[in-house]
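These are the structures in question, set out in turn.
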Structure 1
Amino acid sequence: MSTKYIYTFALIMTVLVALLLAGSKVMLGPVAEKNEDIFNKRQILEAISGPLEKAGKSVADLTDQEVLDIFEQQVQQAVVMADGETVEGKNAIEVDMAQERKKDESERFYPVYEVALDGSKYYIFSVRGSGLWDAIWGNVALQDDMNTVAGVSFDHAGETPGLGAEIKDNTKWKSQFAGKKIYDNGKYVSVNVRKGGAIDMEHEVDGLSGATVTADGVSDMLYKGLKAYEPYMKEVGNGSSK
């Protein structure tokens with residue numbers, strides 16, 4: 001077999017494989033985008049998993065279509081700036097928090113999800129920060145008093161399984177956030193993850209064993225992340241006076 005034949009065969013196969021990969025990307029692209037959209041929306045809804053369960057719905061058991069239906073029928077999206085002003089013509093789900101963190105704070109977009117559920121209203125705010133190894137992020141749901149936490153959801157890029165990764169996986173730990181207050185006699189304080197166990201039961205939750213740095217990252221993320229929404233909270237509710 002000649003060297004020329006081998007090179008020609010290799011070139012043809014390379015071109016064919018490249019064309020197949022490009023075709024697959026074109027065909028599967030919309031499917032991947034839809035799956036990512038549903039995944040992100042499900043994570044957002046996890047922040048109100050408690051209220052949803054009271055309404056007879058488990059976020060984990062929702063079908064993909066049910067997730068989309070809830071967003072279509074019960075969720076109003078808004079994008080706000082650091083000064084609390086709403087950005088017209090932009091959906092919250094389109095905001096990439098990782099990219100927004102690269103901007104100057106005054107130029108950042110912040111997503112807000114207003115959810116109507118069984119006669120109650122919840123506001124879900126997306127936050128992002130740093131853990132031990134990489135980025136962490138989450139969603140915090142507040143009741144319409146803009147003070148009481150209804151629930152949270154967290155995720156991470158590379159925290160240690162069984163330790164820092166518990167911010168996502170430990171449902172019991174996350175359930176502590178429900179009912180906490182982000183204001184103390186009108187002063188913004190957020191919710192703190194306290195190593196050794198919560199002392200201030202209105203504004204603290206227990207820490208995570210062996211994951212102090214990640215837990216501190218959650219505290220910092222919540223404080224700075226929710227603080228960025230404070231002008232909007234004042235505009236919509238009366239959070240600053242609670």
Structure 2
Amino acid sequence: MDHMTAALTDRVQRSFSRSFPSYHDAAGPQAWIAGRLVQELRRGGAPRRFASAFELGCGTGHLTHLLCRDFGFGTLYLNDLAPEARLTAQAAGAAFLLGDAQQIEWPAMLGLVASASMIQWLQDPAQLLKKAAAALAPGGWLAISGYGPEQYRELARLGSSARAPGLCRPEHLAAAVDGPLEVVQTGERVRQRYFPTPRQVLDHLRKTGVNGQARKTWTKSTLARFTAEYARSFGTGAGVPLTYHPVWIIARKHG
């Protein structure tokens with residue numbers, strides 16, 4: 001891992017650890033994509049029970065809870081950068097693997113590799129998808145979501161560095177695994193969430209830890225300037241928007 005990637009990984013870990021107590025209730029869009037991922041996995045014909053499964057970036061358990069509700073597992077492994085996520089694993093009766101999913105040793109011959117709202121933090125999401133494809137047993141399933149280039153477009157227009165580095169389109173997810181896996185379905189959705197004020201946009205980002213890429217330290221004047229510009233550029237009668245662009249893939253390994 002090069003220094004830049006290591007530094008980003010450290011910032012993201014600290015950001016999500018700080019936000020862990022507030023994340024679950026504040027992360028509405030992340031909860032939506034977790035639900036959509038499980039819905040598409042079922043719709044695609046996945047079995048109702050897997051001998052083994054590995055969830056990357058489990059966090060507070062949005063995806064974990066839905067997977068355990070809708071599927072059975074012989075062995076379930078959960079991973080996250082934040083040590084606090086061990087509580088999610090304990091609640092699910094799962095083994096917990098702490099660390100960067102790109103660096104830790106994975107279980108082999110998995111029936112399912114799943115992840116929601118994590119791969120966008122990677123410099124090269126395709127590399128992780130290829131690793132996931134290799135870790136699957138023949139007939140194993142992949143269910144992964146990230147975010148596309150319209151994610152937080154309001155922040156990008158105002159010059160923010162808060163956007164994650166690995167934003168990609170559904171076709172990029174498909175291209176990364178096409179060959180070893182049969183792509184069952186890809187999808188995307190551009191959604192906007194409205195807040196009463198720009199300050200509440202920032203509070204939302206802080207509570208969900210998704211500003212881990214940002215290096216900005218706010219002062220009273222820079223905060224006032226940002227909120228005024230955000231309201232001027234994007235304000236509507238319904239408040240100010242924040243755009244989410246979830247993307248996802250469901251795929252199955254040949255064999």
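Read-outs throughout are calculated quantities, based only on the coordinates presented, and are distinct from any laboratory measurement. Keep in mind it's a predicted model, so treat the numbers as computed, not measured. Cβ atoms are built from the backbone, for glycine too; each structure is taken alone.
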Across 1, 2, distance in nm of label points 7 Å out along Cα→Cβ at positions 33 and 153 reaches its greatest value in structure 1
Structure responsible for 18, 45, 24, 11, 2, with P(r) over Cα pairs in 10 Å bins from 0, in percent, for residues 97-168 alone calculated and labels 1, 2 on offer: 2
Of the structures labelled 1, 2, which one yields 1.00 when FRET efficiency 1/(1 + (r/R0)^6) of positions 41 and 145 (r between Cβ atoms, R0 = 30 Å, to 0.05) is computed from its coordinates? 2
From 1, 2, which structure was volume of the Cα convex hull per residue in Å³, for residues 73-128 alone = 94 calculated on? 2
Quick check on the output: 2.4 is distance in nm of label points 7 Å out along Cα→Cβ at positions 81 and 121, derived from one of 1, 2. Which one produced it? 1
Out of 1, 2, which has the highest value for relative contact order in percent (Cα under 8 Å, 6 or more apart)? 2
Assuming 18.1, 60 is Rg and Dmax of the Cα atoms in Å as calculated from a single structure, say which of 1, 2 it is. 2
Which entry (1, 2) yields the derived value 0.35 for FRET efficiency 1/(1 + (r/R0)^6) of positions 89 and 185 (r between Cβ atoms, R0 = 35 Å, to 0.05): 1
